[in-house]
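Throughout, read-outs are computed from the coordinates displayed, never taken from laboratory work. Note that the structure is a prediction, hence the values are computed from the model and not measured. Cβ atoms are built from the backbone, for glycine too; each structure is taken alone.
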Structure I
Amino acid sequence: MELKSVWRIQHFDVGQARPLEVASPGLDDRFWITARVPGDVHSALIERNIIENPYFGHNDAKSRWIEQKEWWYRTQFDYAKEEGVEEKHELTFEGLDTFATVFVNGLEIGTTDNMLMAHTFDVTRVLVNGKNTIAVKFDPLYLHNRDKQQFQWSSYTKERPWLRKAAMNFGWDWGPRMVTVGIWGKVRIERKRWAKLNSVFARTVQASENNAIVRVDFDVTAYRREQSRECEIRLRDAEGNTVASSRVPVPGTKGIVDLAVEQPQLWWTHDLGTPYLYELEVALLSNGEKVDEYRTALGIRTIELQLQDEEGRNAFVFLLNGVKLFAKGANWIPADHFIGAIPDERYRDLVSLSVDSNMNMLRVWAGGIYETDVFYDECDRRGVLVWQDFAFANALFPDFNRNFMDNVRKEVEYAVKRLRNRTSLAIWCGNNEIDWLYDMKTSGGDLTCPFYGERIYHELIPDVLEELDNSRAYWPSSPFGGNDANDPDEGDRHNWQVWHGSVYPRKHGEAPLLDYSIQGVTFKNYKNDFTLFSSEFGMHASANRYTLEKNIPEGQFYWGSVEMAYRNKDTNHQKGILLMEGYTGIPANIEEYMNFSMLTQAEGLKYGIEHYRRNKHRTSGSLIWQLNDSWPGTSWSLIDYELLPKASFYYAKKFYDPMLLSLDHEPGQDLQVWVVSDRLEPCEGKVTLSVYDFSGALISAHTFDAAVPGNQAARLGSLTEAEALSGYAPEEVVVRLTAEGFAATANMYYLRDPKDLRMPAADLRVAASESEQTVTVTAGRTIARMVKIDLPQGNIRFSDNYFDLLPGEQVTVRISHPDGVQVPFEGLRVSALNANDR
């Protein structure tokens, strides 16, 4: 029974309210504020127009008072208990943020101190027939950490290491401080009698085309030990047919069953096959009566992290069903700062967008939460692997304190039991950047204390996983491995030379260096990176016009305004300017800023990821920082807060395509033609490199034979700039790669940076059909660079955007809404980097 009754909230100054009076069933709370559960206080106050939207302008500063107050939630509900029947009744909160005291019918039943896990209470003796009351008191955080030791290092704020709460609530370099409070998960009551299933663990221990073994462990609590108990396990296919089953007695508290599946349908990432899901059903019977049941979707697949290749060299590659996978994806942060109020549709839309851009892996970053069920449901269903961080990010943590470590152990055990049946879950990771940054900060003289928290990632978590989930790899930190923990020759790597200007190579113990210069931050440094696996890298781009205009006060939407600067939470705004200065030139106005930053991000990611993919014999993955935004700001995201993709998203559709045509070239050097295949079958055909001037005249064409083995990168050949240009200047041409004999998206390249191109002004012809939901764009007598279609609304889809057109070329773009509703075309704007709005 989920408690969906009306909830009400009220705040008090600390010490103002008498808890037993406020928790009393007889309290008159008619004048309290109604609130949604799941949700949070901020969202409730916004919905009732009590506070202004904190995402608009500087309004977040106006809501800081919320975190200083004591907040109460109350609800009433009807419940029926059968007299004389031996039943257990359990009240579960899937998310309480953070220090809560729970009352049922005026009786205090327990306290909580961890936002990142569920909390269950036995309420058998306090529930009554008829009307019942639940009250929850939330303390302000400062009551629980004001007297705690502060550590030398805790990024963005010193208060959070003692608090088991989403770290990003306190602000990060892509979002504001927004310290939430409230009931952020579902609330339910379960009744059990005689016995219950505590947990079920199902995993594939063997899989091939002919047969598979699915092992199922289950843990049982018996209330009546004298009664017999059995477990009935069934595995059903997508049509509901039973493909394997077993029925076993449970004399104690634990059991294990191996299910043999003939001719299994294997689960694959969407780019390699079908993410086929079975349904597992485990029924617990006591004296022949079903008393509990567990159901879950389950894919049959094996997943392995290979740390050495066949020749014994270091590697970092995921093997899915024995096949080497190039991980193409991004890092996932919480989909909103108001975590409890995120609608399921937002999760579905974001995962769907990641699939649309050919991603096959998302990394759930350590500074957020262990994500909600709908996120993992969608990854399972859509064929997207999940790299799961434990919730420890960029700080020291008090691993010397017994109470804290007990709390962490409960959190880790809960997270593992909750998520270990997820087919999409590929790897557990202990933390984000802590091992690496501890060395850097110690070497640089910023830290002189021990590595507080080390026991968590290198002892506690591995111990829990050894007991509860040994079916997938564990990695202590990201990045991790090698001499410097960010070593390109071992483990995974975060490339923050680009954007942050971190100077590499670096050895353990060496003081870190930063190079804030055009050469220090440029994305051209990606080509120096021969990492085994790039799990974080990226650069800023503006949000879309609609997202910015919606959240910036009137008169402040211009380049260089205080409000525009407030959208950017990074530590040094000069980095983005340097990156654009070296590539596009410095923007002169807001339009140029949006265009230049988006183009720089898109082309920069293309430059780096194509390099990584060409080297797939060594590099096995690229996870962009970051997929999404939690508020309407300027950040590294590919998709802004209003769920409008940036230019880089549309580029990702091409640079993450399973068949990639790629040109490796630097000014003055040869043009090298590559095909990169993530397909398992070989392909043969031809690839043509065509060179055009900006008026569309074909200057030269060169064809290369292509015989590409499955799941490999192949260099087809090369030609000099002189051969390609036939007397033209490199600033006057564009290169296009096309394939014949196999399916691959055409790819375009310019031989010099945008600021150096001699690109004439373009004219566009635009034909829009609102009834057909299409916009047709035709280039005139010259090339159109980065054609952009704008509509002033959020969460709409374009079949393509931010694309280039050769003279006379025409593209019809389909526009849609994920809910299937008609998209109005009012305010439609079409422009190009070298053309004005139409």
Structure II
Amino acid sequence: MFEPEQCVILLDGAMGTELQSMGLMTERIPEGVNRTNPEAVIDIHRRYIQSGAEIIYTNTLGVNRYKLDGSGYLVKDLIQAAVQNAKTAVALEKESSDNENHSVRIALDCGPIGTMLKPNGDLSFTEAYEIFREIVVYGKEAGADLVVFETFTDLLEIKAAILAAKENSDLPIFASMSFEENGRTFSGVSIPSAAITLTALGVDALGINCSLGPDQIFPLAEEMTEWTNLPILVKPNAGMPNLTTGKYDISPDEFAESMSRFPAIGIHLIGGCCGTTPEFIQKTKERIQSCHFGKTLNQERTVLCSSVKAVVVDRVRVIGERINPTGKKRFKAAITNHDIAYILNQAIEQTTAGAEILDVNVGMPGIDEPTFMAEVVEAIQSICDAPLQIDSSDPKAIEAALRIYNGKPLVNSVNGEDKILHTILPLVKKYGAAVIGLTLDENGIPQTAEDRIRIAEKIIKTAASYGIPKQDVIIDCLTLTVSAQQSQALETLQAVRLVKERLGVKTILGVSNVSFGLPEREIINTTFLTMALTNGLDLPIMNPNNELMVNAVEAFNVLSNMDVHAEKYIAAHNAAQTAESITPVSNLSLEQAVENGIKQAAAEMTSELLRSMSPSQIIDSFLIPSLEKVGNRFERGEIFLPQLIQSATAAQASFEVIKKIFAQNKTDQNTLSKGKIILATVKGDIHDIGKNIVKVVLENSGYEIIDLGKDVPDERILETIKNENIQLVGLSALMTTTVKNMEDAIQKIRKETRCKIVVGGAVLTESYALSIGADYYAKDAKAAMDIAKSVLG
């Protein structure tokens, strides 16, 4: 599409704030101006082109069926109008321009849907995919040159968008996420996880836009260059908005000066987001023309990630083996009985013990493995930050897990059989995973190391033909049982060494297989593990609760100079001296169930406690303290939004048990609700994802929520306050253009009631919230919970 090594490509600036300055953001659906006033949109596009923009974004950021519901607009009509406006602008500029070489491409602009995906929301991955598919198909038909997914904060949602684009068009794809200054999106996605996952999914460029100004984005962009070789784009805001004046706090000259630093760190595509104007783009063009362009380093690392954590295989990393029914009666029973709580506790135990990756295998006769695998993977990644190894012999189960996996996982496995290779590898490539190659084929496991190397070479070569890089193929030379095939232990070790020496890829082994049928298996396992490590094993699949084996790995990392200054070794053993023992699932407490977000366990423990305790005792002694503890961890940045929501949902599971059992006892039933709260997005604003997050947390903390929805008239809010005798109302506004409506609503509530008012939204600040008459400002769901407690108890 372009040669990023040789140039910096200039993107356009903001569309919404330009329309706002023209007084055209009064509609409930701002993109409706594509049809009601196309001349204005065309004019904005033309001014960006005149300023030097080589790619212009269509005015379609919020055009999707969810946001357009009830508006009278159709997705197809607005996309067609928006792309046509952009094409008209390009044609008019081409006619009037003296520069025949100045080609401009049109990017179909697509933002988040506006509601959360499961398990944190109600929208399924398939539904999200269909929403994005519709947008991309219409954009392609209308004549867009590429598609840009921007301002996303949920990695799974942008994955659905990318897959929809790749499978339903041939348009190049840019993918951009919005980060806070701490280097995470509001849902906790890290810079490394975003870069790794988007790169693996095969986008053409990736980057950062919105939320922050250029100086705040610079270190984040610099970090992103360490995790991808793809072209990187940045579109910062013009600083922060001043809600009193309606302007942003960085001038075009200041913006251009800051942007001039980006080419030197290897940023290929530069533009502006909220508050930037054609003048910002023109000034930036003038400043970057003389900038030195730095090329990103070629990073060929084996790396896996969840949405919040990246694991680079730069030293020996332990893969936990316990989520697997092989040889485990209790785990088989958990699968048969659909005991998700037991499986989740296995995940928690293993990561607490030091496993950095978790194997997930739920294959058993008689179950719907694809459905159950997807359910287990979704549940584990909602409470656990470790990357997962998807382990199955069923391609449908593998795909079901890969489709909803939030990050870059490891797939176990393919082998040398042609049918298996050409079934699994396309899935690995499509979903951006790494893969394990077993050194066996239709003839079984070779007896010699040389024959295993031959199969490994075939797997690597075939993977390359599908576009899977060498560093994403990990070879398993297969551990055989020494009680039956004693000579094969040394053959396996030799094969591991040869794979590292000749093929230069990472290696993996299921260590404990070696000792089946022998007494004192731990001795054999630990010795074999140590021998394998010295021969080049990178990823042992083992029980992380086995202290001797874990100690062997930690010591090897020190002695082989992988653990520099023995930092990891010292930290692990200092922590071990003070760590509390891990509670087995049979004794899992209600507090632990809530804190770890295990809904089933929370419900079961509540039923048990109700035999000896009253509902109010359970709520006051267990649920509220647990939620406060989780909230404090969220505030300190130790956990992120998905974990906060899952903990709140686990608490709700407990509340539901209490409500069900005591439904006939009105006295007890009335004690369950801590009070009613109204939530509403103000008139003219159709964004409600933030409000919905607050709703989940408050509702699951024991409050009764009256959700009036989005674009709510002041009169309806006021009427509900009076009818329901409400003491606390929460108002939300995302756009600068609807903050004035929030102020109007507050004044009307103040005039006729004594209800307390809490406000929130991305553009708000505490000082501004108080200046427009609000009693409280909630920066996030945790703050809203604290405010509710102070008002209602």
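Name the one structure among I, II that FRET efficiency 1/(1 + (r/R0)^6) of positions 548 and 764 (r between Cβ atoms, R0 = 30 Å, to 0.05) of 0.80 was derived from. Computing FRET efficiency 1/(1 + (r/R0)^6) of positions 548 and 764 (r between Cβ atoms, R0 = 30 Å, to 0.05) on every structure in I, II gives 0.80 only for I.
Largest in FRET efficiency 1/(1 + (r/R0)^6) of positions 132 and 740 (r between Cβ atoms, R0 = 30 Å, to 0.05) among the labelled structures I, II is structure II.
Look at distance in nm of label points 7 Å out along Cα→Cβ at positions 540 and 612 for each of I, II: the largest one is in II.
Sorting I, II by distance in nm of label points 7 Å out along Cα→Cβ at positions 372 and 636 from high to low puts II first, with the largest value. Hey, helix-only ellipticity at 222 nm (-39500 (n - 2.57) for each DSSP H run of 4 or more, over all residues; to 500) derived from one of I, II reads -14000; which structure? Traced to structure II. Each of I, II could give distance in nm of label points 7 Å out along Cα→Cβ at positions 188 and 500, but the derived value 3.4 comes from II. Ranked by distance in nm of label points 7 Å out along Cα→Cβ at positions 204 and 780, structures I, II are topped by I, which has the highest value.
Sorting I, II by mean count of other Cβ atoms within 10 Å over residues 220-227 from high to low puts II first, with the largest value.
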